[in-house]
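What follows draws every value from the coordinates through simple rules; no lab data is involved. The structure presented is a predicted model; accordingly, all values stated were derived computationally and were not measured. Cβ atoms are built from the backbone, for glycine too; each structure is taken alone.
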Structure P
Amino acid sequence: MPRQAQKHLLTVVTNLLGAGSFMRSALRGIHAYTQESGRWILRLLPWDFRPGRLTAWVPHGLILLPHDAQHLRRIRKTIGRRVPIVSVSTNWIRRGVGVVCPDDQAIGRLAAEHLLSLGLRHFACLGYPIPGYSTSRQLAFCRLLAARGFRCARYRWQLGPPELIHETSMNPDLRSWVASLPKPVGIFAVNDHLAWELSELCHMAGFAIPDQVALIGVDNDEILCEISWPPLSSVNVPGMRVGYAAAALLGRMMNGAPPPSKPIRIPPLGVATRHFIGADNIMWSSGYPHTVSTWPHSQEVVARDFQGVPEKEKWQMVRNNAMALYSLDLN
């Protein structure tokens, strides 16, 4: 590449190369923005990277999910306060850092509405013992239930640092807590990882799902939701939109704009509940050729309504099931 063209390239660091569905989706959104801008080089570092790795080359900006309470402070101490930073979470945010994140309160309310729609009368929630998104989701969940006249039990972690939460063996305190809840109970976990762990715990402890314990998580992580049995319901978070909006904000901040005074919150897409009925039993229709329906914009409507749904399940509902019903040849 000619040296003159290199002067216009901007180096952006992100630590969103993680195993979680939200982090992967947000990274896709960042990539989509860089494809449009054409001027960014993305440097991918581990989620818990040490700021010393930035001393060899100071980036023009960073898009981060903070790893711990002092992560942002250590980064600023290393590279200074002039390098703009955007966080995709409200965890441990600091002054001068832009924030683009999921609307955690809307997520909590959606989870409560879903469990209420099942006719349940007993509720509980499980999150991490840290400030930020976990607390916000749980509080919104409990407040909506309180407004409807219901109480909500919250689990209090007996462990120390958050990284000790995910254990290889069953947490006896968590098992005792689930056992103490009146049944049937609906439990909201602040992400699919915790919901999956709860599912495993319920199976090992003999609590029937969903007859005794109904679970709902967050992120619509395809793998975690599918390997759970029965498959997990989950609040669908638009991670790609979050990543794209975070990149757009960082672009403005690198051009001199100040960070917004409040977080930019991206609303959830809804609750993925297709497994209550089964993807094999759902058919989508467009009403062709009636213009009062979705035609001639059916493809755009499908893209909008099925955002976050795995491709295999989407095609099962919009095409394969109808073709099987009417004995049509898929070829």
Structure Q
Amino acid sequence: MTNDNLFDPVALANSKFCDAENDPGGYSHSTTELRHYADYKMSTDIEIRQMTPQDVSAGMRLKELAGWNQTERDWMRYLAFEPEGCFVAVRGGIVCGTVIAQRYGTDLGWIGMVLVDPEHRHQGIGTRLLDRGLDFLDRQGIETVKLDATPEARSLYLARGFKDEYEIERWGGIAAPKENPGIRRIEPHDMGRICACDAMVFGADRTRLLTALWQEVPGYTAVAHLSGEVTGYFFGRTGSLAHYLGPWVAWGDAELAEQLLMEFLIRVGGERAFVDICVENANVGTIVEAVGFSRQRKLTRMYRGPNRSPGKPSMICGIAGPELG
């Protein structure tokens, strides 16, 4: 991938860079250029290569250092879906960073799991991993790329042409359901209609992901119907820190959204749970707060490209996960 807005580090290294003796006229580079040059110098001993199943343990180590919730099964799913879009950064034979780039259909790509070992940060490694993931998606002809950014990483993504779309909040805790709604599990014959609804809400086809989530933990799924039409659904999975709810969708019905949440809480049996809510949904914050969840962090959904199919975020109660969309 070519980044025309970035300087050429080799050319800069060969220039009259900060050399007053050879540059009495005061030739200088911007602070941004100097920072990128320093990052380049420090990361030249880094190899970026495709991730393999043998790297999963290293990915787990990095996500544990970051305090994230993924499991080995999550990493194996990323590799199964997009083996050529998963990358690691290696220094001295040790994996010190990761990134995954996935496709939803032919128009939308997703960047996730941008992790760098704390001992190797601020050396341009995260930038190089991001660029490798973006290059993979560009070569596949993907028009729009999205990701969910932490506040610390948002400036990096802005520098790569990403724009803010909307805010996401992580909520979590241990909550007992107030009622038993009795919403049934998803069955194989439901998946076609659910995936069609999800494509409208999310803005791209996630059939492959939703099918995998259903197959992995069918007991953590539910679907609601009205007059034969899908009106709401959720998928869930286990995590290393907590059970995870998402995606969680209700078609403009706060009462149904609450019932779906209650159903999920019954399924996890009073154990700790996380959900990343979409703040474009006017009701969901009140719903998760009412069951006793607490707000834990904020993320920003960002996009690069035309974003021709933004979906219907006001219908989204909980996303599938920051690394999944």
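Annotations for the structure displayed:
- Here P(r) over Cα pairs in 20 Å bins from 0, in percent was derived from just one of the structures P, Q, and that gives 28, 52, 20, 1; the source is P.
- Source structure of the calculated read-out (FRET efficiency 1/(1 + (r/R0)^6) of positions 187 and 243 (r between Cβ atoms, R0 = 35 Å, to 0.05), 0.75) within P, Q: P.
- Once distance in nm of label points 7 Å out along Cα→Cβ at positions 171 and 195 is computed for every structure in P, Q, the highest value turns out to be that of Q.
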